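Take a look at the structures below.
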Structure P
Amino acid sequence: MRRVIAFGETVLDKIFRGDEFIAACPGGSVVNTAISLARSGVQVELLTETGGDENGGFIRDFLHQNNISLRYSPIYSSRKTAVALATLDEDARASYRFEKDYPQQRFTCALPVLGENDLFAFGSFSSIEPALQVAVESLLAKAGRHNTPVFYDPNIRQHKVNGNAAAMAALQRNFASAQLIRGSDEDFQQIFDTDEASALWQAIQPSVCRLLVVTRGSKGLTAFDGVNEYSQEVIPVQVVNTIGAGDSFNAGMIAAICYKAALYDHQKGFDPELISLMLKAGMHYAAAVCQSHENFIGQTSVDTLTGILMR
């Protein structure tokens, strides 16, 4: 099974519905994906940042308890761990306000070696944040040299990137470097002014992309591999919370690649059988998280979800 190297921001999510406090749990887009992967039995090396405060200690303990390695994750002893204040609307969709306290110099630590049997996953605002670009560029260069498949989710949320030349250049580099891209229709509309899969495929060229997936909330998804277009409907559930739904969709797809490694070829891309499983697993993972106040799959869902991957 492939090892997953995941790079992204850690936050403590404090979740509210109106003025009512609901829950607090570890969060951050890539962190949510990493936890769901680790609970699925995938070996995960997480590259992230925490402060030396109580919140940072709580999150690191939680990640260790979920068998996630933090060997390459710095602790900023004199800083506070980032906090995301998430407010749910009547449709359980979240709006965010962030509190961050990072040092000027970030990720100056050693970075892991990437191999052909690993998978590098990254995304969200940390993938285009200026202070992290040296680390991102180094990891993408390592992945390219060693034929490591790359997964990318832009997940820019409310960040405005149109008119920001540096951000758009970083996004285009990220799109050009990833064999698997998954983004929401809202993200793609904001970046490229379209969410049509084949048009997006052209917009990200030149690229090594082998599969591009556009998720559309309750309207399902479309995917494109350069030749064929795929679609998948959502799984009807009683939605409690949408935080982490897309991140868990990502985990389902990546877990499918890890469980069915023989169905991916660096030159040919994803076998149609693997694409079908990836999209199905993504939907099931997302549905499981939408029924929970956690940002990642629950322990009670693990057997059912991994059973889908092993069929």
Structure Q
Amino acid sequence: MDTITLGLEWFLNPDHIPFVVADERGYYEDVGLELDIWEPPEHYDTLEMLAEDELDYAITEPIHLVPERSEGVPVTGIATFLHTRGGIQYPTDRGWESPADLTPGVRLNYPGAPGPGGRKMVAYMARQAGGDLTADAIEPIDNGFYHTDALMTDDADIAFLAFYNFEIVESRHRGFDAALWELADYGVPDFNQLILTAADRKIENNTDEVQRFVDATQRGVEDTVENSETAVDLFFERYPGLRDENPDLMDKTAAATCNCFTPDLSQDIGMYRDLVTFCEELTLSEEAVEVDVLADERFV
């Protein structure tokens, strides 16, 4: 039995239900693998650790993979297992119709503030909508990933990157009227996806293990989509503490997330091409990279 470590992109949450399902049902064991799930202390740690062989596999978002690859970090996408809706979270009582209505001084909550990435993408969406907002005119707010809290306490006016299955579900649960301006509606490649990645060395030197890991994971994703209630029960039976603080909200989030899993695991190559160009245009990456080093399609 080979033990493999999967680095999460964030803290453990319903995005990771299929991995627990596959583990609980013995799908990894069936292919000779024992899965160890690892939570990073920081959101952006995993790809560098993956490249240094401190992890076997890692979950990330395409918007992080492209800049890392452009800086020479030798990691590659091997499968996509979740595709949600995401963009700018905003309160619906401001009278705003689109990002074009955002004005200089608008306060933006985003992880990584005051770094320029979040501001650049929001300003881009505003300009695509017909506005003239610049990144420098946006006030960065660092309330971490607590987007809804930042808006409800009036610490920020908008938040990025927010997701329907988390922030909008949470907003409605808490009685706060919020909505999303979604990426694809304003010229941004739809990178609202979670992908599995592996180091180039792992892919080339241990292709069989990668295939076994992807195959077992796919069974977990398929089961989650086919019987989401049972999958959610398995997840919370293993991690009951995740429901302790707010069980009703966690149940709603889990149910919404189960609608986002993609059982064919295929990667969106067109999105990657557009994202490479987008990152280069906004100087989110050092230089353009070839799509074939971003995504290896042989495993799905």
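Readers should treat all values here as calculations from the given coordinates under stated rules, not as data from a laboratory. Every value quoted in this text rests on a predicted model; they were computed, and no experiment measured them. Cβ atoms are built from the backbone, for glycine too; each structure is taken alone.
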Checklist outcome for this item: Note: Cα Rg over 2.2 N^0.38 Å, for residues 87-190 alone at 1.18, derived from one of structures P, Q, originates from structure P
Item to check | Origin of the derived value 1.00 (FRET efficiency 1/(1 + (r/R0)^6) of positions 111 and 159 (r between Cβ atoms, R0 = 30 Å, to 0.05); candidates P, Q) | outcome: Q
Checklist entry - One of P, Q was used to calculate distance in nm of label points 7 Å out along Cα→Cβ at positions 95 and 279, giving 4.0; which? => result Q
Next on the checklist: If Cα extents along the principal axes in Å computes to 50, 43, 40, which of P, Q did it come from?
Outcome noted: P
Checklist outcome for this item: When volume of the Cα convex hull per residue in Å³, for residues 207-262 alone is calculated for structures P, Q, the one with the largest value is P
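The value 17 for relative contact order in percent (Cα under 8 Å, 6 or more apart) was derived from one model only; which of P, Q is it?
Traced to structure P.
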